[in-house]
1. Could you tell me which structure in 1, 2 was used to calculate relative contact order in percent (Cα under 8 Å, 6 or more apart) as 12?
2. Here distance in nm of label points 7 Å out along Cα→Cβ at positions 59 and 187 has been calculated and equals 3.1, so which of 1, 2 was it run on?
3. Ranked on mean count of other Cβ atoms within 10 Å over residues 163-170, which label among 1, 2 comes first with the largest value?
4. If you work out mean count of other Cβ atoms within 10 Å over residues 155-162 for 1, 2, which one comes out largest?
5. Comparing distance in nm of label points 7 Å out along Cα→Cβ at positions 91 and 443 across 1, 2, which is largest?
6. Among the shown structures 1, 2, from which was the value 3.9 of distance in nm of label points 7 Å out along Cα→Cβ at positions 179 and 387 calculated?
7. Which of 1, 2 yields -10500 for helix-only ellipticity at 222 nm (-39500 (n - 2.57) for each DSSP H run of 4 or more, over all residues; to 500), as computed?
8. Looking at structures 1, 2, which one was distance in nm of label points 7 Å out along Cα→Cβ at positions 227 and 299 calculated from, given that it came out as 1.1?
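Rule-based calculations on the coordinates, nothing more; no lab input. Here the structure is a predicted model, which means the values were calculated and not measured. Cβ atoms are built from the backbone, for glycine too; each structure is taken alone.
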Structure 1
């Protein structure tokens, strides 16, 4: 009898331990939400404003600093930890759940969301920072201990739950929330998780620590906050469509959020336009000028095997396949969603080029593909990639990338790179030329007028230090814009946009990204 008491624990102890376990589960859920909110800010910073090392660093540093501010501000409330924690979770759920739609709508209507991004970083970071002191207090409630060992165990449990939750949130955002819900709905769902955690804590774990009035207030606040976020889930599609349409002058006929970017197709009459993350990629009215200038000079030596890096819209492939000498095209495109649009909405424009039996389509990163390629060289390489206005794209305009490109180019082959505007972004244009030369390539820069873009430049290159001579093949098909006279004129640069010699852009020093962000340079 007496011995049995040594093997049996009081029910109160078991209840307390179960409560702490559930509270630690709530800690993990809240930590997951907190990390998702930070990832929301970083994702929208990239998709709305182009992101970049500086902005990313400021968001991360600002969020971490706000954590400390939140921890200090909540100190006077630790004596009322239970109601304070519930209030913080409700506020965090609402603020976090509305963060994405607020940033998106602000950007759509005003063209910038920088101020809102700063405020959101401060508010969310402060609320997340307030969680830890309150949770620490709640986990120690009911303990008579003041010893360091007991406090250490509490801290260890809290940190373990916090980091496990952060891992869960870090995995959920890219693999579950964004692919299946999108940015706006993903943020709203995360806010609802925060509210559920607050409801469980208020209704079950801390019920004895909350007065009847506090529980009633919490219930009303949770119901209102939940209704607000539920309404956002229902209205998200209409909000996104309305906000997106304000960004584009023409009606939006297709919009896709892929794993890499927002893809939008607009149409007004015969003018079809493709945008990636808000940047115009082509207008069907004048894309032939860009595409012919990019493709046909590099086919001057009548290649049999052609490599296209990027160009997922299929327009470059269309022009390549028109050349009679071409027998095989390998196209490397990162985003399968762009290819899907090319084969559906844009198929009439590209003549179904990506479904041609001569085309072997590879879905993958161009940098990695070049590094891993084993096989015969290509007679022509076409680099038709978006402008390098982010570090991710900047690596595709680096000395290292062009070195890999030269490795897959046959000794007498030609390569061409779309290099941006020598008028609007001259440093970025001439940086591309200098970077190609730094990889041991001979380079011939040229430019043409594309009404949708303005003055637009390209750089043709070949192995060795000698610049290639620009020309067109006698076998070239009939062209709408380009001929030998136009191409000869394209090599002439005016005095106010004379050639510049600049340090190359490298993986270690992605100078071209700063050039793009700097924009127009007189």
Structure 2
């Protein structure tokens, strides 16, 4: 049994007292609603793994919880590291598992550039300045998506695009998008047409996505992220093949984000026989990697990298730090290392399991944090003092932790020299050719996504991902945490659409076939 928290009633969506409890090795959140009675939702299929994350990462020390889950009026500043900006509710697919589309929402949301000017102007003033992902719907169905990207750049905001990839099957369009040098988060559930028939009711989408990836490999000058929706009994057995695909395209793919299938559909639209939780996805990854040398750690632990980063990098943003400081049961991460033509889990190259190594690292940085906080990384000598302190503290730990022979071969000293030479050569070739160098590791993250049924105030208080929007009544730009956007989304976007009107979307770009019955 955990400390009391606040949850969302499964039936009436009121914010109600809640608590976690463990039953038959699973974790449930029990919600006490005065109107609907007690109801509960599954949090995790593996209570031991769920609790281990809480034991490993206690989180950044905070004041008493102030989150009420009333995100439209509490105005807590989460200092988000990443924002997802809704640009349209038009889409060229009609996935039964998705609740965000023109047809399902009942109104047209396709605001003009004037709206995005206002959003990006406000985002540019945020400190630290977050990365903005264009979201939807499907952003690429807008004729003016490249202009929206240009608006973000004009305001100095790094902009990415979250896309299903179908429009990128058009080679000319893909070339234009690659020329904009924008990072993509591409939805890709695996290399099987059957996956898309079952999960999206659209087998043709698979062929278009594969063509899109071919075009990206031809024209892109940067690496991108694959976003995978994972469901037990649907694509779990295809995950190993997906990692093989990543190994074959190491110049193109640097990250894989895996989202457990969230059951947001209307009754009768879609059916699953098993619920998929974050811990289920972690087990899928372990089973998919040769040797199974895979452990996950809470992404929030990268908070300790944030402590050191200013002494080594001028830019505060990093995709490794988007979730720094979040709750232990939010995102979890692991790393796969190239091994011949495939990947091995990072544990294969460590003398101790990844969670133990991460705990040791956090304890070391915690000890030197007070000394680092007294140094100004913006000044030359303090910056170098900070670098030296970090190196003196961490290099001995690295030598104890890394299995040198696994990484550098039977002659580690010469292997290290050879590795440095290869790294220098890859970077030089990138400068000469403009082509990205192959990844030295593949970051795999398990991502929670709009989980109203299982959300709680304890987790939301440390959220680092938000949805920006204009409050049309005050004219101010506000941000709601991503996982609680759904209850507010339709009412907010409807008001924005009424204020600004809608521009024409592109003719749904690459359209999907008619939706089949579930």
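1. It was calculated from structure 1.
2. Matching structure: 2.
3. 2
4. On the way: 1: 16.1; 2: 19.6.
With respect to mean count of other Cβ atoms within 10 Å over residues 155-162, the highest-scoring structure among 1, 2 is 2.
5. Answer by largest value of distance in nm of label points 7 Å out along Cα→Cβ at positions 91 and 443: 1.
6. 2
7. Numbers: 1: -18000; 2: -10500.
Working through the options, I get structure 2.
8. Derived from the structure labelled 2.
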